[in-house]
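I've put the structures underneath this note.
Nothing in this text is a laboratory measurement; each read-out follows from the coordinates by a stated rule. Keep in mind that what you see is a predicted model, and the values were worked out from it rather than measured. Cβ atoms are built from the backbone, for glycine too; each structure is taken alone.
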Structure P
Amino acid sequence: MTYGFDGIDLTLQPTQGRWMPRMELGTSGAGHPIYPGVREFKLFWAVMPIVDYDQLRDKYRQVSITGTTVASLPDINGDTYGFKNYSGCTLREPEAGDYFSTTVTEVTLTVMNIQI
């Protein structure tokens, strides 16, 4: 398996990806940290052709208002490097840095609302 959405692999796989640290919401009466029940994962591309960037923007437009997606991401609880499908995910709008010829640089896409 590779990175993808709704059973379709991304045409250009990310340069990097990482599970984002959860923000502590508070502390329980017993002194334990309280975290949100959902996680986020950030995908990063150093350089991306515009046609591949369009794939990310199209997926974002499909789920931006009321939809969700199934994201294929590294298994956060896996003992070995493998991928898992996480359903009910939402997306932040893709972000890009400078345009360079027919590419964009420093592209990020954050997958949110990941139920573990």
Structure Q
Amino acid sequence: MYIYCKNCDWSQDDFWSWSYNPLRYFVRESIPSYIWPEIIIREKRIKENGQTVWKRWRVLSWVFLYERLIHTLKAPFKQRWWTYSSWKRAIRRNNGYWPNCPKCKHGRLACD
């Protein structure tokens, strides 16, 4: 579950588990998928004029692979809730409500 804030740009990677580990995922999935040079379509959710829209652009697969490597190396330092159980504990501590955003404290967290 990817958690992000609707008020600011804070987000965190999916929860880590025995089946999902970003480092293992990068080696097993990203490298084999993007090692051959080709043009791929990238997309990102951004805010424009107060609305959330998807921006799309083309990029060489090696550029994407480099971006994934940097993201993967930074991910452990940006995690607020490492596991799904730690996320559930945070909700219980907050009387059943989602915790506030760690960055802006606004509390408009969402998930995909």
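Details
- Ranking P, Q by distance in nm of label points 7 Å out along Cα→Cβ at positions 13 and 29, the structure that comes out highest: P
- Calculating FRET efficiency 1/(1 + (r/R0)^6) of positions 53 and 85 (r between Cβ atoms, R0 = 25 Å, to 0.05) for structures P, Q picks out P as the one with the greatest value.
- Identity of the structure behind -4000 (criterion: helix-only ellipticity at 222 nm (-39500 (n - 2.57) for each DSSP H run of 4 or more, over all residues; to 500), calculated), options P, Q: P
- Source structure (of P, Q) for relative contact order in percent (Cα under 8 Å, 6 or more apart), computed value 36: Q
- Origin of the derived value 1.16 (Cα Rg over 2.2 N^0.38 Å; candidates P, Q): P
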